[in-house]
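Some structures are shown below for you to check.
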Structure 1
Amino acid sequence: MIVFVALGDSLTVGFQSPSPMAPGDGETPYTQWLERRVRGVLRGKGRSIDLIVVNAGVNGDSTEGMNQRFDRDVAAERPDYVIVWAGINDLYAGRTPPEAFEGIVRLYDGCRDIGSIPIGCTLTPVEEPWQMNEAIVELNRLIEDHCLKENILFVDLHETTTDASGRLRRELSNDGVHLNTEGYRLVAEMIYRDAVEDILESI
């Protein structure tokens, strides 16, 4: 059994604001597509490995909240890998990028303490305001530099979801912050392509 835990906030939950185009989508977590993608690859290779992706997202959560519930929601699952996508609510709460980053590093360290391998993800942008996107870019730079320095698996979710002006691509969101179904599918594909595919090759 290979266990992935996806740790995060409403973006990991898959929350999306309703829209006239998609009034009933509700929650469409990227984890459902990631699990299907991996299971399909394993079947295609004739592998009988059992795999599960546990969604440990909580709406509105901060890195502080994730660290507080880490033992209950992450360690208890005995994961092999933990996908950490966190920090946006810290920034909305007025914390600086270095302060948010401090909480993310504690999550990475927590993963290693329980024998799990962390997968670090950058934040996706928002539509407005520009100051928030500046903070997101600064935090993402800290995440990427740390992951490279500490040899942590790294997925850049920002580049593919950003338009030419540095904002969240409008076709990927109903409210300018959360993703829509297409956006969450894209996140699943990027996490698979940049981290999980190599993991499967090594099994």
Structure 2
Amino acid sequence: MSNTKWQSVTKQDLIIEVWEAIDCESVGRVELERIQKALIQQFGAGADQSPASIARAVADEGAVLRHPEVLQCDYDWRVRKLSDENLAAELRFTSLPEAIHSFARVEELRIEHSEDAKEFERLRKSLIQARDESQLAGRSKVSTDQQREAAREIAEWLSVWLRAPQLFADWLDLRMRSAEFKKKFPQITPITQILSEK
């Protein structure tokens, strides 16, 4: 089903199209998650909808809901969304000083969640989004040259972390000690000094 080419052009229509393709009368967690996945694949991450709203849409079309599963699935989704929002608020990459402090927290989270694949993946996704936003900011015509340069630097840091999270702290320390970095950003304190102050 993941390779299916959906015909719908609205989220509401896609919900019904996927439900009909699943070909089931009753709907619970598995079906709701498949519909959510199709929404994201078709329309992007911003199209994610709550399991409860998807359940309402298919119930209006005649689906029988497995209510305990629907409620649990919706509850789990809302807890995940809240957790993602809290993580995004905690980690800020809009300036070099904020990014340095955020990476100190990222390192704590990486170590804390090294055995928890789901939490580590959540952290990774948050940093992918931050990298994409930094890349956009690095090309922004409304920012100053210095802001664009800082955004490109932060995007590079995020890219390195995504490729080699275990090596990142050492790499960043070396990067911040490089002559090129000191020339571009003379006002920025090396990360080892910041971490020793924590």
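All of the numbers you see were taken from the coordinates with simple rules; none came from a lab. Computed from a predicted model, the values in this text were never measured in an experiment. Cβ atoms are built from the backbone, for glycine too; each structure is taken alone.
For which of the structures 1, 2 does the calculation of helix-only ellipticity at 222 nm (-39500 (n - 2.57) for each DSSP H run of 4 or more, over all residues; to 500) return -13000?
The correct label is 1.
Suppose distance in nm of label points 7 Å out along Cα→Cβ at positions 56 and 120 works out to 3.9; of 1, 2, which structure was it derived from?
Here the read-out was taken from 2.
Going by Kirkwood radius over Cα pairs in Å, for residues 32-135 alone, which of structures 1, 2 comes out largest?
2
Please compute mean count of other Cβ atoms within 10 Å over residues 48-55 for structures 1, 2 and give me the label with the greatest value.
Comparing 1, 2 by mean count of other Cβ atoms within 10 Å over residues 48-55, the maximum is at 2.
Tell me which of 1, 2 gives 1.7 when you compute distance in nm of label points 7 Å out along Cα→Cβ at positions 16 and 40.
That value comes from structure 1.
Ranked by Kirkwood radius over Cα pairs in Å, which of 1, 2 sits at the highest value?
Going through 1, 2 one by one, Kirkwood radius over Cα pairs in Å peaks for structure 2.
Using the calculated result 2.0 for distance in nm of label points 7 Å out along Cα→Cβ at positions 64 and 152, pick out the matching structure from 1, 2.
1
Using FRET efficiency 1/(1 + (r/R0)^6) of positions 8 and 96 (r between Cβ atoms, R0 = 30 Å, to 0.05) for the comparison, can you identify which of 1, 2 gives the largest number?
When FRET efficiency 1/(1 + (r/R0)^6) of positions 8 and 96 (r between Cβ atoms, R0 = 30 Å, to 0.05) is calculated for 1, 2, structure 1 comes out on top.
Looking just at relative contact order in percent (Cα under 8 Å, 6 or more apart), which of the labels 1, 2 belongs to the structure with the highest value?
Checked 1, 2; max of relative contact order in percent (Cα under 8 Å, 6 or more apart) sits with 1.
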